[in-house]
Every structure is written in C-alpha cells, then in structure tokens.
Structure P
Amino acid sequence: MRETGPEGARGCAPGGIHETMTPIGIAVIGAGYWGPNLVRNAQATAQFEVRYLCDLDVARARRVLGKYSTVEVSDSLAQVLGDPSVQAVAIATPAGTHYEVASLALDAGKHVLVEKPLAASYADGSKLVSLAAERGRVLMLDHTYCYTPAVQRLRELVRSGQLGTLQYVDSVRINLGLVQPDIDVLWDLAPHDLSILDAILPDGVLPVAVAAQGSDPIGAGQACVAYLSVQLSNGAMAHAHVNWLSPTKIRTTIVGGSARTVVWDDLNPSQRLAIYDRGVDRTDPTQLGDAERTRALVSYRVGDMVAPALPEGEALRGVMSEFAAAITEARAPLTDGKAGLRVLALLEAATESLYSGGSFVPVYLEEIAR
C-alpha cells in the first residue's frame, strides 16, 4: 500500500522545478570527497542559496569554494545550526557520524539531506525517521543513482510490467576503490545497489532474506570483496558483487523478466540501457501430448534488442531539485527516510550473515514497506 506524508512516499523520479520568492538557505556539512559535489549542485539549483560550507578543516573548505566565493566557511556545526538563515543541511560527513549530525540538525529544526547510509545502524536510522516526523521536517537520502535517467527508465520498465514477471536481478559494482577505515565494502558500495533494487521492485515484492560472503585478502581488517544474495517475496533472487580491489571498473546491472531482460551498463554512455526480447520460456506440460512430454519443456526466445535514447544530466542535480521540492511542497521526498531504513535493514542482515558463515538471515520490512 502506498503511503503519504513526510515519511511515506517512495520512488526515484526527479522533482520538478518549483519557483519560490525566497531561496532556501542551505548549508553543506563536510568538504571531503562528496561535499564539493553537493556544494556545486546546490549552487546550481535555483531554489537553494548556499550559506555555509562546514568542515573541521577550514582550509580545505576554502579550497573547495574558491577565493571569490561569498559562501561562509565554518568549523562549528553549532554556529551553522544556530543560524536562522539556514533552513536545510546536506550532510556529507563519514558514515559513522551521520546519526549524530542529522539528529542535531533535525533538533535544530532543519530539513536534512544525508549521504548514504542513513546511519550506522537500523536502530539509529529509525530514531532519525521518528525525529523528522516529530519535528515536521524533510529527511531525505542521497541515493544518487536513483535519479539517473537509466534507473528512471529501468524502474518504469519493471514496475509497469513491460518486462513481465521479475525473475532475477544481477549487479556488479567493482573498481580499484578507496579502502574505507570505518566500514567494509558492503556498507560502502552495496547501498547503491540496494537502493536501486528498492526503487525498481514492483509493489508487493519485498526482500525476505539476505546472505553475504566476503573476504579480506589484503589484511585491511574488514571485507574488501563481497557477494550479496537477496531472496525476494515472489521467489526471485537479487545478487550483487562489490569489490574494492578490481583493476577494472564495472558498473553493470541485469534485470531479467519473463518477457524481456534489461542490461544497464553505466559506463557505456552510448548505450546505457539495452532491452532484450530474448529468454527462456517453459512449455505448459498439460498442453503436450504423451510423446512430447519426454522432450525438454523449455524453448528459447530470440528476438530484437532495443537501446532506448536517454537524456543526459547529472543525477545529483535531480537529488537537489527533489529536496527543494519536498521542502516547498511540505511532502515526503522520493527517497525518504523509510527508503534509507529499508537499505539499512538489508545491510544489517548482510553483516549478520557475513559473520555467521554466509547463511540466509530473515529481513522484516512490512512496517517500512512503501
């Protein structure tokens, strides 16, 4: 059942442009890897006016802004949250600090956009969702890939039934990545794949169990290579391979349906999506004669491939537009706190599985289903 309200919407379509007389004052918290991208896209979004870039390293923040910027730099979160000209914050601090920074911002009456994951645990994420509801403030997840044109079209194909019944999802997200000091490769890379899965699943189809296997071949103290399997309520399986150690970069997702299959290659700008009318069909044995039943009950369908044209555009611009639209319209953002909780539930189950030999761990999402 689709819910409404500040924490009930679900989806991944960029919000439209909403003109306001006064821009929304926004502060970006964190000037590290992702913070500069948030600053740039917030500055390019007409509904926002960037007031602060907050970072403990003031010199780094000034370098991000450049010498001619009028945006104020601060190393004091209290100063930023105490400024009434700041109505919203975008958080790009280390994952372990998300709960603390977001809860302080919500307590100060600010709308919050937070980088993935929502928090370091489901329990903390749930507190943030409740706090946002109590304060009547927008809590949004920066599930950036959900705002790409490719995932938009993929979601439409799956949820409209154009692929037929969902049979499997297979994702690969590998590269020579930055080994994180505080989280393993599952918590670093898998949120992308899990948020995409959450976005494209048809209504009524939920993850029911998760299994994970991982290894640490370089002695980093945490898994650097991992494989994640998700059992879905319709009997289908979703699988993700994440890896920090691959010398080649691959960003590919295959979504198989009973009628068509879609291949998304995020690194192929000339053909990001390919829709194949190819697959395996099972013959109904009740429609066969006695002699025919001794033969194979499957047939292979070989049809056309279509590569739909997709618009180009920076996904993070769509994130910022949707954040502004949710604030001005007083509605839930399309990747809301509950979407973040659904991802956290899967991550926690995956971690439990990883440290218990890779067996399937149940996931209970009914209360936070879209």
Structure Q
Amino acid sequence: MPGALDGTQILELGSYVTGPFAAMLCADLGASVIKIEAPGQGDPFRGWQDVGYSPTFCAMNRNKRSLTLNVQSPEGKEIFLRLARDADVIIENMRPGVVDRLGIGYGAIHALNPRIIYCSISGFGQDGPYRDRPGYDTIGQAMAGLLSVLTDLEAPKGVGISISDHITGVFACYGILAALLARERTGKGQKVETSLIQASIAFAAENAARYLATRISPRRANRLRLAQVYAFVAGDGLPFVVHLSSPQKFWHGLAEAVGRPELKEDPRFVNKEAREKNYDALSELLTEIFRTGPRADWLSLLATRDVPSAPLLTLDEVFADPQVRHLGMEVELRHPKMGPVKLAGTGVLLSGTPVRMELAPPLLGEHTEEILLEAGLGREEIEALKGKGVV
C-alpha cells in the first residue's frame, strides 16, 4: 500500500540529529528524501566510527538516498537549484543565515518554486539576541528549562539521550506535515521554522503551565510528588517503578500487595494530598519493604492488584521483552555492501498508509550518479563535476 507521503520529494541539507531525524520521519511515511552531503566529508555522525557508517548515523538516516554535492561552488549551487525546482520540501539545520549567504535560502527557492515548503531548524531561532550562538542538544535542554526538571540542581548531571534534538526533529516534521496539508487547500508553500529552545519549551508544556500559573519554578521532585512516581531497587538488586497517579484504588492495591493493608488508613498516606505531603516518608517505608524480595515477585503481586508498575529495563532487556517483540520494534534492513543494519522501529502505526522501512542508511554519495542522471545531467558532465570536486 502507498505511504501517506508517497510522491513527496524532499531535499535534506541536514547533519547530526534535528534535520536528519525530521527528514527520516517523513521518509518513513513514504517521502523520497535526497540527503545532500559535502563531498569527502558527509554528515559528521558518519565519523563516529572509522567505517563512516556508525549506528548513530544509521539511526537518523534510513529510507534516504545520499548525494554528495558542494553547494558552495557555482556548479553545485546550480544543481541544487535544479533539484529544488521540482522539490516539495527542503529541510536544513545550518546556522541562521548560512543558506541565505549561499543563495539557496527560502527567498531564493520560493522565487523558483512558490509551492516549496522550506523548513529551517536552528538552536535559538532565525532571529533574536541568541540567533548566532552554537546550539547543541544539552544547550537546548538547559536554556529551555527542560534539564532543570530532569536533574537535581544541587548536583546537576546531563542526561543519556539527546532529548531536545529529537523533540525538535519531531516538531519540524509536525510543521512540515501541516504545511503540506495547507498547500493542498491553497496551492501555496511556506516557510516552517523551529529551534531547540522553542521546541523544548513547547514539549515541557505541563511544567511551563504550572510555573506560569504559580510563578514558582518546578523542580524534578515536584512531578514525582504530584504524579506519585516512585522508583525502587528490589532485594535482588533489580530496579522497578510504580506510578500511583490519582485513583485511590492504586494506593489501596499497593498497600495490599506489600502486605500492609493498615497503611491505607494511615493519616500520612490516607489520600493523594497526604501522600504528596509525606512523599519522602512513604518512599523510605516502601524502599525497606521492597528490599525484602526479588523484583519479579513484587511486580507479580502489584500486577495482580492492577497497580501501575514496571521493571526499569535496560535496552538489552527492552528488545527481549515479549510486548516489544510483538510490536516489531527491532527492525533489520539490508545494505548491499554493509550487510544487515538493525534499528528501532516506528513509533506510529497507520492502517491505510503504513509506515515503511525499505532502504538501509546510505553510504556517503552512494546515489550521486543515480540522482544526477534523474536530474538530466549526462555521464560525461557528471565525471567532469567529480573531477572538480563538485560532486
């Protein structure tokens, strides 16, 4: 069956995470994505292993074709403009102003192709006092206040995933999809902008709303208390979590599961408000109880009483989990030279226009000749461009 974006042509001038992730999400939906990379260099994530085909690169670049093209050269710029005339979407995550200086910014492309949807991704926005600052994931997390609710400010630590980068890629894809839908009605393209700071603040909407209502900045512990989130280590050293949320039945089920039904009527824990106030005392009490038995036993007792709980899994455990396997979250693609490539599957299922994962991540410039021939260049012309380092 066709994908939702079948027939959509995307040019990606992206590297690292935000731009490539946005383009990959579109590619999974059926869009044809040409990833434009500098000859001899390519996306810096390629170099995170000697082979130029690191798992980090592969995670962001399935379902794409790679074209090496020096867009700073006059010939390279002309080829880009030729491709842009027939493109539906351009995605770039260079620093603000770079594409305009190269003569391939939104204004130049819109003049050639009024239907173009041009997505620009940056650290802090296309204008404003921080526009020219370098923007990386942790910087976005920190400046957006996101990291302040993920770490303890008294002993701050970074987190083990590029949250802001991925969130920004998702928001970029969201904007592109909206612009494509609007174009169906109006026939006109438009510019789409997002940034690490903007996307990360929008993602932290719950905490932001709480601050704006109270003018008190939430800390990491605030949500733990409000949502009644607990984490424990069982007697066999294995971690797990409990999320009591609001329904009183979950608290009653937990008290029964741990063999302490009298706790249900303890004034310190008798309702959600009391448990919020006495969160630390309840956490300490349960910590001691859960140390007396293995994780599997506790989770079985909690599940029997319908208490929201789960093992805190490492990734090796995740991909061995029966539900994860049922969902098909481990995907294998085959590259003709690099062999099997294992990746995480899609986060969405569509019954009528299914997500497809068909192309393994490309080698640098793997499809250069193929794409240029499609664009109308002859083989001799392509060889001459190779000799000049344009492609």
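Readers should treat all values here as calculations from the given coordinates under stated rules, not as data from a laboratory. This one's a predicted model, so the numbers in the text were calculated from it and none came from an experiment. Cβ atoms are built from the backbone, for glycine too; each structure is taken alone.
Some points to look at:
- Origin of the derived value -11500 (helix-only ellipticity at 222 nm (-39500 (n - 2.57) for each DSSP H run of 4 or more, over all residues; to 500); candidates P, Q): Q
- When FRET efficiency 1/(1 + (r/R0)^6) of positions 195 and 243 (r between Cβ atoms, R0 = 25 Å, to 0.05) is computed for each of P, Q, the largest belongs to: P
- Label whose coordinates, when mean projected area of the Cα convex hull in nm², for residues 115-274 alone is calculated, return 10.5 (choices P, Q): P
- Distance in nm of label points 7 Å out along Cα→Cβ at positions 155 and 171 - structure with the largest value, from P, Q: Q
- When Cα Rg over 2.2 N^0.38 Å is calculated for each of structures P, Q, structure Q gives the greatest result.
- Highest-scoring label, criterion being mean count of other Cβ atoms within 10 Å over residues 99-106, among P, Q: P
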